[in-house]
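The numbers here are math on the coordinates, done by the rules we state, and not lab data. In this text the structure is predicted, and so the values were computed from the model without any measurement. Cβ atoms are built from the backbone, for glycine too; each structure is taken alone.
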Structure 1
Amino acid sequence: MSVTGTVRQADLIVFNGRVLTMDDDLPAAEAVAVKDGAILAVGSRAAIEALKGPATKVIDAKGGSVIPGFIEAHMHLFSGAAELAHLQLIGVHGFDALRDAVRAYAAKRPDAPMLVAQSADYTILGDERVTRHHLDAILPDRPFCMAAPDHHTMWANTKALEAAGVLHGRALGPGNEIVMGEDGLAEGELREGEAFGPVLALADEERVRLGLSTGGEPDPAPTPAQRAADRDIMRRGLAWCAEHGITSIQNMDGNLYQLELLAEIEAEEGLSCRVKMPFHFKNFMKLEMLEKASTMATRYDSEWLSSRMVKVFYDGVLDSWTAVMVEPYADRLDWVGEPLFTPAEFKELAVAIDARGLQIAVHAIGDGAVNAVLDGYEAAAKANGKRDSRHRIEHIEVVAPTDVPRFSELGVIASMQPPHPPGAMDFPLEPTVSRIGKARWPLSYAWRTLKSAGAHVVFASDWPVASIDPIRGMQAAMLRKPWAEGDPDQSFSLMESLAAYTVEGAHAEFTEHRKGRLKEGFMADLVVLSHDIEAVEPRQLHEVRPAVTICGGKVTYQVAS
């Protein structure tokens with residue numbers, strides 16, 4: 001769009017860049033001007049520099065790409081921020097390497113009541129299943145647990161199991177399991193939140209997980225000191241997002257407490273990212289609890305902090321056999337998984353949420369779960385009338401062929417994560433690919449198939465499940481290879497990947513008229529990259545870094561010069 005009309009002095013201009021606007025009317029430009037938190041103009045360098053005044057902040061892009069701010073369409077801000085302080089086990093394999101990492105971490109934290117590690121591969125000990133005995137041999141005298149990358153399985157040592165009161169097992173709801181040994185004691189493997197929740201509680205970090213574990217509020221209420229500490233955790237998470245070029249967050253767990261913390265930060269110094277925070281409805285709740293979702297939606301409805309969404313889990317994950325499949329698992333022929341809701345219960349829930357005018361986002365990984373959720377959305381449309389609801393399904397790691405066209409037919413958003421397919425980024429091929437089975441590979445993580453069928457496909461990381469880095473996610477999408485010859489190519493091009501992290505992210509939150517593109521009048525959310533991404537080979541794309549992140553016209557991150 002060219003500069004027209006009355007000349008106004010810009011608050012900020014970005015010049016000397018290769019501007020990728022994602023706007024079909026003006027796909028490329030040389031510079032961008034910002035005024036009062038919005039984009040004043042996009043155009044040639046000369047036209048934009050004419051808007052410069054004595055107080056205008058000037059950013060030289062140095063030939064790098066200038067793109068819309070990344071919209072992180074699926075992440076967990078509060079818990080992810082807290083986990084930045086945990087032991088990270090990405091790339092650690094073998095007992096000796098695990099032992100050395102855990103002991104070194106423990107030595108630096110002699111007073112920690114509980115030691116927690118993240119991103120332990122299911123195959124961290126090769127073909128040998130992790131048990132409490134392995135962890136006891138590493139750390140026998142202090143409670144310790146480690147989480148799988150997907151956050152749906154944890155392993156704990158005996159000290160942790162004893163302290164949490166689960167060494168002898170306990171009654172759990174559907175889809176949750178404490179794996180028991182022949183001796184009648186827990187083996188150390190804990191599947192899903194009800195199983196490992198008591199263990200994680202030992203770390204005194206329950207508040208950061210409430211939006212995920214219960215959807216409830218802290219009880220007892222946090223002290224002023226605890227609340228201040230929680231705001232600091234949130235600040236660390238927001239800063240981590242800004243460092244990676246993220247300007248908007250669609251959180252995928254939620255409660256009122258997190259919204260309150262963010263509102264307090266906004267009042268104190270402003271937010272560095274825009275946040276959409278859902279209400280998390282759990283399977284033990286009554287439908288009356290949805291009134292809280294409506295309250296959150298009414299109370300928080302700005303361009304910086306909003307709700308209007310309900311998050312639900314329908315199943316678990318493939319690696320622990322807790323995802324719900326149509327046909328049995330390839331390596332467990334008598335098991336299809338156990339849903340967290342019956343199909344009838346979910347239909348009733350979907351109808352009730354939709355009737356309130358709220359968006360629904362459902363974690364559904366197995367093809368059986370995806371089918372049931374689509375059925376629920378169809379039931380909601382029939383009961384309440386069809387509208388532009390933009391209900392979502394999160395992950396969709398396996399989909400049945402008959403369900404592929406239903407996304408477009410029902411207007412359902414396919415929310416998918418390029419880091420997740422085994423072998424695409426950090427996750428190993430096994431045990432997942434064998435668990436899925438070769439017959440289902442063609443429709444596993446089927447981004448291209450769903451997009452070609454007319455679905456809106458939006459990308460995200462699911463941080464802290466995977467690296468938060470959108471650029472690495474784009475690279476994973478571009479370099480994705482089929483697992484077997486003859487399987488469909490599910491990869492995306494550079495511009496398709498960028499659109500999935502910008503344009504489609506805006507569509508997913510009903511803000512395509514205000515964000516996701518660099519266009520006059522849109523929010524001034526943009527990122528200056530260190531390189532021209534169109535000139536970088538896909539295998540080197542991870543070397544491209546955000547040099548400057550701008551959100552609402554304010555610089556929220558800048559590489560030190």
Structure 2
Amino acid sequence: MKRETTQVVIVGGGPNGVTAAHYMGQNGIDCVVLELAEGILPYPRAVGMDDEALRVLQGIGVADIAVRDMICDVPLRYYNARGVCFAEVKPTVAEYGWPMRNIFMQQLLEGTLREELVRHRSVELRQGHEMLDLSQDEQGVTLQVKGADGEPYELHAQFVIGADGGRSCVRKKLGIELLGMTHPRKWVVVDVTNDSLDAPYTALHADPERPFVCIYLPYRQRRWEFMLKEGEDEAKMCEEATIRGLIRNHIGDAVDELEIVRIRAYTHNSRVAARFVEGRVALVGDAAHISPPWAGQGLNSGLRDVANLAWKLVAVLQGRASPKIIASYDTERRGHATDLIGLADNMGAVLGLTNPLMAGVRDWLFQAVNTVDNLRSHLLEFKFKPKATIIKGLVFHEREELREGDLVGQLFVQPNVEDCEGQRRRLDEVMGSSYAVLGYRVNPAAPLSEATKAYWATWNTRFIQVNRSRSGGRNQPLRADGVISVEDVDNRLGNWFSKVRDCVVVVRPDRFVAAITTPERLESVLAKLQGQLS
């Protein structure tokens with residue numbers, strides 16, 4: 001049998017797996033992606049992407065290309081049984097550098113990700129290759145694979161990422177249980193093209209007679225989702241004539257112009273794997289946690305997984321960090337992934353009420369909320385979505401008791417800044433792909449010892465001095481020796497630092513805040529972070 005060796009094997013060539021491959025490739029890590037399918041499925045699956053996920057794609061240099069096929073800042077509306085909009089989510093902020101609600105089609109994103117993957121010579125995507133089995137020891141993982149030609153071969157890697165979806169073969173071979181529940185009601189998902197309906201938003205119709213969803217997609221496509229009633233025949237409900245009848249109830253004869261791309265019944269699951277890491281194997285995306293679609297966070301959660309895990313694998317493979325840090329992936333991601341599943345469950349419960357009395361109470365409550373300014377703002381700006389917060393992991397909280405508003409362990413903001421050449425740039429572009437230490441109106445590198453600077457240089461850490469807008473000369477930020485100088489052109493970094501009061505922040509490669517401190521305490525804080533990585 002043919003035997004091969006690489007550094008990382010990724011099982012699953014969907015968006016999560018290929019995004020992870022980009023992270024490996026841009027760091028020169030040898031990587032093989034095994035994808036069972038011969039090509040990309042030609043219809044939409046995931047359709048919603050948030051600002052955090054786009055920021056992950058920005059990190060691999062794909063966001064600006066992928067967003068060309070997206071509709072940005074798409075509102076989300078809730079309608080009651082009378083067809084009246086009783087709540088709307090319409091966020092306008094761009095805290096992380098991108099719009100918060102974006103609609104895309106998965107097949108187009110996958111095409112972009114794969115096309116851009118050719119930039120990385122150390123990465124190979126193998127389509128039509130099936131992982132049959134795996135085993136591991138302290139040195140690595142050995143996979144038994146069947147190639148596209150049907151011939152078996154053996155593939156040895158130092159680490160494996162299971163990105164092979166809800167029915168994950170990797171998870172099953174590891175014997176990891178998927179804990180949670182299966183929802184009793186199925187939904188029929190219908191994708192159509194040649195759409196002319198003037199409804200440029202996502203609409204959740206909480207009609208107790210039959211709840212349904214109508215999603216505006218790019219390029220004259222649209223998705224309809226209908227709840228199946230108890231006792232309805234699934235096969236009958238998936239027939240084209242039945243589906244056209246359901247859609248006709250809402251758009252009339254315009255349904256005759258639609259071309260139906262796909263009809264499929266789905267069972268919704270809310271499940272989380274018992275563990276995300278088993279030795280040298282880690283699970284991401286649906287292989288680790290499965291969410292109902294109502295919060296639109298399934299793929300987004302998977303991309304967050306990849307961003308959290310990938311930089312740690314790279315650091316271990318390049319000899320900068322101990323393999324023990326891989327365990328922090330589970331510690332840091334499990335809680336937030338579970339919280340988002342809870343949000344989706346709650347949203348589904350609100351949408352799926354079939355008791356007219358309970359539906360009436362729900363509509364009344366939302367109308368009441370809509371008359372209270374702060375609650376309306378909370379809804380409009382999507383602030384009810386749980387924020388990812390790392391309490392334990394590769395972060396350092398200087399205070400033992402966490403206080404409300406503590407921003408350590410949260411995603412750092414991404415405003416535009418102006419560099420020394422007078423160019424406006426997204427902050428992540430200035431921070432680079434590894435750790436960054438930012439000082440607000442101070443040189444964060446000045447108080448550090450040479451030994452500390454030498455250690456963090458091995459991480460390609462960038463030290464950045466943030467100056468007030470126009471505090472230097474014309475198009476010339478104040479300079480500081482040994483650091484990158486930028487101007488806070490929109491005062492957003494100044495506002496952020498005013499909340500934390502200290503003037504130095506350490507930002508991880510995945511853009512989470514690792515620590516907040518002062519120049520005087522920075523040496524000690526960096527030593528604590530170094531200890532966590534070693």
Label whose coordinates, when FRET efficiency 1/(1 + (r/R0)^6) of positions 243 and 323 (r between Cβ atoms, R0 = 41 Å, to 0.05) is calculated, return 0.80 (choices 1, 2):
1
Matching task: 2.6 is the computed value of distance in nm of label points 7 Å out along Cα→Cβ at positions 123 and 443. Pick the structure from 1, 2.
1
Label whose coordinates, when distance in nm of label points 7 Å out along Cα→Cβ at positions 27 and 299 is calculated, return 2.4 (choices 1, 2):
2
Comparing distance in nm of label points 7 Å out along Cα→Cβ at positions 35 and 307 across 1, 2, which is largest?
1
Assign the value 0.95, calculated as FRET efficiency 1/(1 + (r/R0)^6) of positions 147 and 235 (r between Cβ atoms, R0 = 41 Å, to 0.05), to the correct structure from 1, 2.
1
If we compute percent of Cα pairs over 15 Å apart, for residues 67-130 alone for structures 1, 2, which one ends up with the highest value?
2
